[in-house]
Structure I
Amino acid sequence: MNREEKNAAIVALTEKLQSANNLYIADTSSISGINTNLFRRELFTNGIEMLVAKNTLILKAMRNSGKDFGELEGALKGTSALLFSDNAKAPAQAILKFRKKGTKPALKGAYIDSAIFIGDDQLTALSTLKSKEDLVGEIVGLLQSPARNVISALQSGGGKIAGIVKTLSEKNN
């Protein structure tokens, strides 16, 4: 790869990193070529893009992106595969699912909406992350719950109150 090709690769990676909110760095060196293709297919079916590049090119792109990847830069050793996805937990779930088949891609680290996760031991935590939409839905549900309870009590109690008032008015007559 000559200098122009390297610069073009850095520019392309920089643009990808700038637009991505979720980035996983995995080590696929322990996987055979056939299993790597199967892993790529698994990622593709889950809407995850996988790019493999030299660590020096990835590091330069990270630094040019304007984002603070912090400790994640230290994870760039050995073979590095970048996994991009709009869904923050999809790559972690795909890695865990693929591990059930007997091959073990390792997680080096992840960048999720400016939060940094380092190490393979973070994989389970990452696979259970809730998306922004999930969290907003839960909050809306929690906010609606008390209002529903009040409305329900007023509606069911309204008949009781009207009955009590009617009974009391009939007693006075």
Structure II
Amino acid sequence: MSKISIIAAVADNYAIGKNNKLLWHLPADMKHFKDMTTGHAVVMGKRTFESLPNGSLPNRKNIVLTSIPEGNFDKYYEAVSLRDAIELCENEDEVYIIGGATIFKQALEYPGVDTMYITWVHEEFEADAFFPQFDKDEWKEVKRKRYEADEENPYAYSFCEYRRKKK
């Protein structure tokens, strides 16, 4: 069974995007995301996939959730549900759910998702896409490392790891 994790960058007001674009440019978070997901499977919605500047993320198995499969399997895999996407990853050691908002909501309710890697961007942004508010009683923060804004990263941010509490 693959480990299934959510990975996201989220503003203090839970904003994650506007007009199908990221709200900020944080090179440290982009490096963190790349380091975490390279060599693993990534699952995303169709709009998130379409927002990627260069198409499929290199050195990762890309799975796109879509209600209208196009059979474009040379660039990525398609699935019609989160369950189908996870089944496509049976030989992967870790699967990362990378967005967008609807997919994150499904993943939070999916029984196999037990870890979240959240980069909290310490700012509030105007947005049209938000990370779902999650039940803090259901998730335990196990790691947090805060960084202040610097010349390359214009906002303070924290890398956090959460684990789903056992019932």
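One table, with the values for the structure above:
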item	result
Structure (I, II) behind the derived value -5000 of helix-only ellipticity at 222 nm (-39500 (n - 2.57) for each DSSP H run of 4 or more, over all residues; to 500)	II
Of the structures I, II, the one that 0.40 was derived from, the read-out being FRET efficiency 1/(1 + (r/R0)^6) of positions 37 and 133 (r between Cβ atoms, R0 = 30 Å, to 0.05)	I
Among I, II, structure where Cα extents along the principal axes in Å as derived comes to 43, 40, 28	II
Label whose coordinates, when relative contact order in percent (Cα under 8 Å, 6 or more apart) is calculated, return 27 (choices I, II)	I
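Each value in this text was obtained by applying a stated rule to the coordinates, not by laboratory testing. Because the structure is a prediction, the values reported are computed rather than measured. Cβ atoms are built from the backbone, for glycine too; each structure is taken alone.
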